[in-house]
Structure P
Amino acid sequence: MRCAVFTATIPGVELAGRLQASLADSVDIFVKEGRPAPDTVRRYENLSETVRAEFPRYDALIFLMATGIAVRMIAPCLRGKLTDPAVITVDEQARFAISLLSGHVGGANDLTQRVSDILGAIPVITTATDARQITAPDAIASELGLRPWPKPQIQVLNTALLEGRPVRWYLDPEMKRAAFYRQVLSEKGIDFAEAPTAKVAASHELAALLTDSTPPERDGLLVLLPRWLIAGIGCRRGTPADTIREALTDACHRIGQETAAVSLIASAVVKKDEAGLLTLAKELGVETRFFGPEALQETIEKYHLAESEFVKRQIGAGNVSEAAALCAAGQGRTALPKTKYAKVTVALVWER
């Protein structure tokens, strides 16, 4: 995840620093102008204007301040539970960390738990299914890189679960990565059956269905469709395919996925003839997209991405892997920020 942390006080700056040092995510800290803070932080004068500008640029917003302030700041920005970023609040004494918005699909509940562990806070998660320790299909979808569709059926199924009504889980055995999903559902202790998409769609059961295809909508059926996973890759000239593959395999493993989940490889236009990269894309059977320095630099500035001066001198933009992945996604959610390997950098971005 790419996280923005907002604070206006000295205690908040200290907490923000702890989060930046400990979260396995990309973290930018925003501090009110005039407050003492390291030179690496970003400064703001007007919090409301800053939040409106940054809201669509990050996967998560963490407010180290009163929840009421956070609510007023984000209210004009809200669009929908399938697209809004995760939002959590933490008081300046780090007593409580509250999952405020996008608990399941946006990952706020998981982030709240991780922030609580780092700061020693009590996690406050009020999502009804979590409070009852019920496995919600949209929460599982977020963990596995699946897109729940159609949106109204999320509420239909979660309400049924809260009322104690049975909701069946199904996996289409013809799904491209059926073996992977079969394994992870079993590991999570989810009781599921296998059936063709058309059969589940024609039934009248309350059901969550993992499938590659989109059946006709019906009440009581929540379809969980694979999102595109975009791999942004930068590498030194002449890096062999085996080296790039090893880096990508490790990167995917870090987010609980396999290389078969990758739908597209993105890089800088100077890499369009890179033999190792093209060989790997052919092996995986995925498309490649290459972006020029202007597009990469525009994305770097839009998302405040870290830059390498060496890379900038070489290709005209200081970030390849993360910038290229976000360029390809249009508007994506970072699964793994830029990660360095021997001769290779990899970033992974889910489509929204």
Structure Q
Amino acid sequence: MTSKSSRKNQGKTRLMRRTRLKTGMSPETLVHTGEQRTEGVRMGAFQYTGETLKETSPKTVADCSSLPGGTGVTWLDVDALHDVQVVEGVGKLFNVHPLALEDVLNTNQRPKFEDYGPHLFLVLRMLQWDETAGEVKGEQVSLAVGKDWLVSFQETPGDVFEPVRHRLRTNKGRLRHMGADFLAFSLLDAIVDNYFVVLERVGEQLELLEEELLASPSEKTVHSIHRLKRELIYIRRAVWPLREAVSALDRRESPLLTPQLQPYLRDLHDHTVQIIDTVETCRDMLSGMLDLYLSTVSNRMNEVMKVLTIIATIFIPLTFLAGVYGMNFKHMPELEWTWSYPALWGIMLTTGLGMLYYFRKRNWL
């Protein structure tokens, strides 16, 4: 059976191999670099105004032809990127820049923000906590935002956007009364809020590790510490560039961004900074836990060595006495004495007990 680490290494190798396929190609060549899948592409569409809402599930790109130019705001969500033709068709339908589509299909893209004029483009990582595996799962989400439309691209079905969909269906809040830029903020906010959920799970793992470290640390504890450090590095790699992207989005003067959105973007930026601070705090705690484990192991080793040293010290004179009277010399007057054997035992016991008393008095025991 292939181990978990082997599967991860194989996945990284496949990713690198797919990325190398783009070597020498035109910058606008569309090549999917993520994991190859066989399931069909799932799409969901919302067309809404303050008073109306229409939700559909297009099966093909042709079914989406009526979406651009409709009344109100249009949101098309595309799940699964392995079908390059579908991504290309949707891009042409909404006039998404070919370089943006290239970034959509490059699933190892660094989170970033780009202004292509007619539309804005964002790439970020959506993180979720896998309860079964006990680790962070992430996938790339790309958002193309136009004047009255938004297209989101995801790698796999299943996301953190259900609260946004619920607000659209129930007409709660101001979402259906705002433009596509506010919809983009709502999706970004949903992803960032889920970072807090992931960090909460990481915090629970930290508490369990701390209890284990104080109770009965073992080699398994060290592996758990290093595993959590890798998870935090993964989260940090997703959040640091996102802070830059949100900051750039907040500073951008674009007709696609209304002035009413600025306070929300600043609040989103504050959330990303708070997440980064939490990640750094957790990393410092893990480093402290590792130091504590090493100190605990070192102290335990010192205790063992101290006991062994005391035992050896006690037996050195006893071994000397036993060695002296174990020599095979013919003329050893003590061997002829009647009470020599119990006398020797008395001397040895007195010596051992005297040394124990001395060690106890010096608080070495």
Structure R
Amino acid sequence: MASTVNVALPGHEYNIEIGAGLLSHLGSLVAPLGLGRRIMVVTNPTVARWYLTPVVDSLMAAGFAVRKAEVPDGEEYKSLAQAEVLYHEAVTAGLDRSDAILALGGGVIGDLAGFVAATYLRGIALLQVPTTLLAQIDSSIGGKVAVNLPAGKNLVGAFHQPRLVVTDPTTLRTLPERELRAGLVEMLKHGVLAADYFHWYERHLPALLACDEETLTEGIAGSCRIKAAVVLTDERERGGPRTLLNLGHTLGHALENVAGYGVWRHGEAVGLGLIVAGRLSRRLGFLDAEELERLEKTVAATLGPHLPRLRREQIDPLLAALFRDKKTLAGRLRFVLLGGIGQAFVAEGIEPSLVRAELEGLLETEVTP
């Protein structure tokens, strides 16, 4: 079972190729793009152990000269300092503006390598080969690339569309269960934005958690179509529909920052963010109690024991982090809220006291499947 999702952006059109075994055919997928002969593959040691050899072998068989650049594991390496290391690698490899950088790994690698591709020589081609579910359905699509600062996540970045995304679901066989669950939260988020897909997700969650290859391929393609459709209408997130993809991320990014990058997976933090967004929506009269319960149970079933729990001393730092978020405008908190499953909208000027009340409420309640 294989799928192709076309992202038909004017001047930046590309395909997302999804199918088992595609890593070994990567070179034949890249060759028709008309790139230069040099490709720098950016990855980390964990991914390299499993997948670097077939990727490099396939590219070399297609006539490409490959430079390998490994980045240490961890969100803390999605930094300007690590970007500088990769710039030096690119110079040493002799990459010119016709050549390409290939991101082989999860969201950290995709964001970091993408940022380097966007800025090296004022921009060279980017190829995304995501190996985590989160990257396959979210961060590899749409062209948002960035690095973190100590003050917050993704505060330095650019829009730089890939020339090609190649997703091989068999890479998920080596993904730890916790990473799989965290990635599924982004799939769930797409479902909250599209009611029919939410129903599909609810029915197929056991198969997704069991890493059934056919179900994962179907889900990845479904998520990619939803994200691609949104990106087409609002490529650079100028207040249009793409803003809705931030559902759960306002609180999620703040939690990652306050807890310390790596304490909670991105998807875990977003899962808690979905619950907070749902509870704010309910408090403001937009979401009924039944749909809130349905959302919370699905988040809890997805994350299992990895749903983050807040501590009281984190609440003030979380509120402070919300005001540093790039989605905050003119000092006014902005959240994506829900009028129902499949009915997301942007709300501006959310009172901090309301957010505090929901955060304190989470201290007193336990969300269960």
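Throughout, read-outs are computed from the coordinates displayed, never taken from laboratory work. Nothing here was measured: the structure is a model prediction, and the numbers come from that model. Cβ atoms are built from the backbone, for glycine too; each structure is taken alone.
Here are a few things to note about the model shown:
- Test item: distance in nm of label points 7 Å out along Cα→Cβ at positions 54 and 270 calculated as 3.1, pick one of P, Q, R: P
- Percent of Cα pairs over 29 Å apart from the coordinates reads 44; which among P, Q, R: P
- Here distance in nm of label points 7 Å out along Cα→Cβ at positions 118 and 134 is compared for structures P, Q, R. The highest value is that of Q.
- At a computed 18, 14, 5 (semi-axes √(5λ) of the Cα gyration tensor in Å, for residues 166-205 alone), which of P, Q, R: P
- Origin of the value -14000, where helix-only ellipticity at 222 nm (-39500 (n - 2.57) for each DSSP H run of 4 or more, over all residues; to 500) was derived from one of P, Q, R: R
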